[in-house]
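Given below, in the form of structure tokens, are the structures.
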Structure 1
Amino acid sequence: MYYGEIKNCDIANGSGVRVTLFVSGCTNRCPGCFQPETWDFCYGEPFTAETEERLLALLKPAYIHGLTLLGGDPFEPENQRALLPFLKRVRETYPGKNIWAFSGFTWEELHTPGAHPCVEVTEEMLSLVDVLVDGRFIEAQKNISLRFRGSENQRIIDVPATLAAGKVTLWQG
């Protein structure tokens, strides 16, 4: 897996002050995407053990609320497989911090056997995420006044509540 950027002290991509990892690779290629360079799976730098250590160090300060994954798309199958071991480390190292993920794939697509993003690690990866912002960016539904999302079709999902209820439960932040 490759990544395009790491942001420290990000306040735009989730609640509180965050460390944000922009992964590379996206097959959705939404018209009007704010990061089309991240569609390329080889954009940026390789995600290495050193990258993981850097992210873990950036997450350490008490004022950092958590990690955000976006891109590209962290739920592209190859990205899921690369991110899962890292997310386990984040959970073990910082159990009090939360994890947000942004995906052009919907919750339903991530749970549909045979769908492109639904692979052997999807369920486990989702179990490590606290909030999922799902759905493709739709330029005709763009709304700059929305919090943590770009278009009105996108949802901010409380993942633990959704898994417990067996139906999509929106984050109430």
Structure 2
Amino acid sequence: MMLIKGKAWKYGDNVNTDVIFPGKYTYTLREPEEIAAHALEDLDPTFAGSVQPDDIVVGGRNWGCGSSREQAATCLKWSGVGAIIATSFARIFYRNAINQGLPAIACPEAVAAIQPGDTVMIDLAAGTIECPAGMYTFEPFPPSVQAILADGGLISHLKRAANE
């Protein structure tokens, strides 16, 4: 889990939770496959059918603004997205992503350099992002967040801790 390598899907600024996961499905879909099938459908109708395991979503400023809808993070995680790199994140979306075990990395320099379709390699432990344009650094997650990510999310992490 410390190394993530995938294709970049790049989007702009202020992508809100309703665009990431349409609110009309919030109370009707329950299964991971159903939720994943609607990831980013209003922004990029090709995404859900084409995303591959460990692909990386790259966003601009204020990624995940809007409501506190948890499905905005879960739909990306359940789609197989390995990480999200953005210029900045809405606070609640950032926490929801970490809680789901989905790394959310703020690195404006990498966002500016990465082009759609680029192969991107993230080393979470080293705090590096490699793309065809170069290598960029970010502050590695603190040990507590690394543990949540390594365990696949907060619930899994708490269950593991309770059984130790």
Structure 3
Amino acid sequence: MSPDDVDQIVAAWRRERPDLDVSPLEVLSRISRLARRLDLARGEAFGDRGLDSWEFDVLSALRRAGTPYELSPGQLVAETLVTSGTMTNRVDRLLARGFVERHPDPRDRRGVLVRLTPTGRSAVDAALEHLLAHERDILAGLDERDRASLTGLLRRLSRPLES
């Protein structure tokens, strides 16, 4: 297999700092660089459907919640890993686009629920279909066994970071 950018980075560090074990870079720098490239590719895929990445994150959290496609702002914060202030801003912006609506929480008089509108559901469904086609192309070079192996390895690697 031909060398990639990370091979060059690792070789340079080995030359400059032979006293250090730079082998973690061989894995984690590839993951980091891949993540940045995937973020750009996802942003492009969502942009093709008129959404920003953050809009897709919020809308998809609501869509995955199932009928009636609603969550509390706190649940949305937990799903999307942003602050409550950021989520308030995001919900306001999605509300202005007609993608969500706010409703009183029947279980908590002080609470609200954010619900996906039919327009929001159509937008997130179209973006998901486009994203999946795009990501299938990215993974085309891996057979099913390689994909399953990579999935398991990445799951093992990410578990300690999730808590």
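No value in this document is a laboratory result; all are computed from the given coordinates. Predicted model, so just to flag it, every value in this text is computed and none were measured.
Cα extents along the principal axes in Å computed as 63, 32, 27: which structure among 1, 2, 3?
Value 63, 32, 27 for Cα extents along the principal axes in Å corresponds to 3 out of 1, 2, 3.
If Rg and Dmax of the Cα atoms in Å, for residues 7-102 alone is calculated from each of 1, 2, 3, which structure is the one that comes out at 19.5, 58?
The read-out comes from structure 3.
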